[in-house]
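Next up: the structures, one after another.
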Structure 1
Amino acid sequence: MVYHDIVMTASTYFIVMDCADDTEKKRVRYVIDKWEAESKGKVSEVKAIVAKANLDNIGDFLDELYSRMSAGRIETYRAEIEKIEPKKRIESLKVTFKNDIKSVERLISFIFSKKNSTLREHRYLHDNFSEMEYMVYMRRGKGGVSVKVVLREEKERGGETTADIRLEGIEDAPKALKEDLMCDFSYFDVELLESFTSR
């Protein structure tokens, strides 16, 4: 994974992962266990109560915590939030369907229902213009891909509908999903007009 302008030092990093559900927790724990084995203990899950405290009187808070501890141990770290974002990759796909927008919406919904996806939003901007946003989790550890589908029905072209599809994720996940979608669309009467990659 490539990061933007980040110099990784020998500091200890505490990484807070607010997982959406138990499935996501399992995937995260798999990565932690894998790195713990490969790094010989330099990465590990913290088996403790971790509290976030932004207090002026931190000493009073610690005094009270210590007063409740007997055999346990308290370690205190001063932390700053550090933005370390993975480099995103964007794939785009433009497809023309020989159908009206409602038929294409149903087809798009059907295709994504067969994938590990969640419909985040479906906006009806006009009777011939709509947007759909999905989050698709790719198998084999490729991560999640954010997908935006913009549909426009061209009534002057006999009711054809154009889909502009934008896929954003890390590493090769967007490319893998784009290839899957191109395979799915190949079973229907469509025309692929354009596809490109942005890093």
Structure 2
Amino acid sequence: MVHWFASYSSLTIGFQGTKNGSPDNINFTYTVVSKSATTYEVDLNIILNGKSRTYTLWDLTNGTVLALLNPNGVNDTGLTASNVVLGFFSDLDTLDTMALQSTDTAYFHSTGTSTVTIGTNSFKVTNYALNTTPETIQGCSNSGYADLSNYSASLGTPSGSSFELVVSATFVGSFNQASGNTTDDFTYQLTALTVA
């Protein structure tokens, strides 16, 4: 998470789609409120299927979660706080993985570049698609595999940052992993950002 906070002082993303046939819509915003030499204070707002929840996170610059003030006014610490925060950022970590895999020429190819504008920041993105349809991708989804029938992604680095982002993505398919299988149909869109 710290690499996100160091690169972008605020970020808003939206996931719209279905998981195993059920709606799974998430809007996630974080804003770095303050940063000292050792600690980030971050406001988190999560809207899951229309229900909004706001949290305040204190995170050490080495990535250790100090505390999480939850919507009920309870200050969670330790493993409880860490697990909740990791859950929030799992979608961002999935996007990091997508960014790395999108450049793997065994499964994907570039379809060219385009320019996107998010807020006041315009920058170039590279667009990716599957080499073949469907495509089985080994080693993703927690050491399992994914059978994708549709995939596209746009990756780019906003001006003033050195951290590449997945700006938009669509993926349709099944994900097979040790913890179980899911069938997903998702569209992801980065809707706002502020470079730190």
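Computed from the coordinates by the stated procedures, all read-outs in this text should not be read as laboratory data. It should be emphasised that the depicted structure is a prediction, and the values quoted were computed from it without experimental measurement. Cβ atoms are built from the backbone, for glycine too; each structure is taken alone.
Annotations for the structure displayed:
- Structures 1, 2 were shown, and Kirkwood radius over Cα pairs in Å, for residues 51-154 alone at 16.7 was computed from 2.
- Structure (1, 2) behind the derived value -8500 of helix-only ellipticity at 222 nm (-39500 (n - 2.57) for each DSSP H run of 4 or more, over all residues; to 500): 1
- Winner on distance in nm of label points 7 Å out along Cα→Cβ at positions 83 and 131 once structures 1, 2 are ranked, highest first: 2
- With semi-axes √(5λ) of the Cα gyration tensor in Å derived as 29, 21, 15, matching label from 1, 2: 2
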